[in-house]
Structure I
C-alpha cells in the first residue's frame, strides 16, 4: 500500500477519537508529520483526500478539525424543513418560532403580485441542534391563503397549508448564493461577522402556478450541502 494511503488510514482512525469528534483541532502539520515519521507533503496528500471527502475542514489561522455532519438537500426533492429533517432522522431544535403581520417589501410584493407595503404574515424561525443554531428562516405568505399570525407553526408547514388552508404546493424555484455573514446574521447564528453563509431563496407556488410563499434561509456554510444529480 502506498505510504500516503497508509497515512490516510491512520488519519481515519485518528479522527474517530472522541476528542476530535467533539471539535478539538488536530495536531499541527509539522507536529503530526514528526509523530508519524513522514514528510509534510505525504501528510498533506492524505489530509487533502479527507478534506475532499468532507471529513476534515481547515480553519485559516487555526488549524484542521473534523468536519461537522452537514444537512444535505437534493435538487429533485423538496419539503418543509421539518419534513426534510424527519426524513433524514436528524433531530433539531427550535430556538425561535415567531409569526407577525408586517408590510411586505418590494421583492415579496413582486413575487406575490400585490401592492408594495401590503400586509402579509411573516414567520421567523431559528433552528439547529443541541445548543447550536445552523439556519435562520423567514417565510412570507400570500394574503389569499388566509393564514394568520396566530397559527400553530410547530406543525410541518406544507402539511399545514394543504390540510387546513386547502393550499397544496407544487413548485419551488430556488436560488442559492454565498455571502459573508452580516452583523445581524452572525448574531442570530452565533458565528463571527464575515464568516461564510449560504443564502437559499424559495419561490413556492401551487399547482396553478399561483404564488404561495416566499422563503429565505441563512445557513452556516459548513453545515449545509446542496446536492444536484444530473443525468445525460
Structure II
C-alpha cells in the first residue's frame, strides 16, 4: 500500500486543499480533548508528587521537576498519541473503509486516479505536520496546570516550581519528544489507512477494521516508543 502511496502521487495542487482539510480534521478538531487531558494530567502529577514527598530531605522543587519530566518525556507524546490513535485512527479507518465497501475507491481506480495516494498521502502529511504542534501544546498545558494547582493549593510556591522546571533541563528531551510524535503520526495514519483501504464486506466489517486499526496502532506505538527511547536517550 505504501508503495502505491508514494510512487505515483497526484499533482501537488491536488493535495494542497486536501492537506489543509486533513489538518483540520486530524489536528484542529482534536485540540480540545488534548488540552483538557493535559491540564488534568499536569494538575494530578503535581498533587500526587506533593502527596508522596513525606521526607523533609526531599526538596519542594522536585514537584516541578517531576511534572516537567512526566509531561515532556511521556505524556505529551506517547499518551497523547495513544489517545489520538483511538480518535483519529478509528475515523480514518472507518472513512476509508466506508469508501471501499461503497465502491468509491473502485470508481477512482477506474478513472485512473491513484486512490491510495489521493486518500492516504494527505492524511500522512497532515498528521506529521500537526502532531508536533499538539504535543507542544500538551506540554505547555500540563506544566501550566501544575503550576496553577500547586500554587493555589499551597503545596508548592511558584518560585520552587519554576526552579524545578529549569533544574538540569536538557533541550534535547523536547527534540526527542517531537521526533516521537512524528513517528507516531506516521504509524497511526498508515496503519489506520491500511485497515480501512483493505476492508471487505459491509458495515459490520468497517467497524471491525476500525477496531483492528486502533489495536495495531497502539501496539506499534509502544514498540516504536521503546526503540526510539533506546536509540535517542541511552
### Task
Check the numbers for relative contact order in percent (Cα under 8 Å, 6 or more apart) across I, II and tell me which is largest.
II
## Note on the structure
Highest-scoring structure on mean count of other Cβ atoms within 10 Å over residues 108-115 (candidates I, II) is I
### Task
For the read-out Rg and Dmax of the Cα atoms in Å, a value of 21.7, 69 was computed from one structure; give its label from I, II.
I
### Query
Looking at structures I, II, which one was distance in nm of label points 7 Å out along Cα→Cβ at positions 12 and 36 calculated from, given that it came out as 1.3?
I
### Origin of the value -8000, where helix-only ellipticity at 222 nm (-39500 (n - 2.57) for each DSSP H run of 4 or more, over all residues; to 500) was derived from one of I, II
I
### Message
Suppose mean count of other Cβ atoms within 10 Å over residues 148-155 works out to 13.0; of I, II, which structure was it derived from?
### Response
I
#### Entry: Which of I, II leads on distance in nm of label points 7 Å out along Cα→Cβ at positions 28 and 196, largest value
I
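Every read-out reported here was derived from the displayed coordinates using simple, explicitly stated rules and does not represent laboratory data. Model, not experiment: these values are computed from the prediction. Cβ atoms are built from the backbone, for glycine too; each structure is taken alone.
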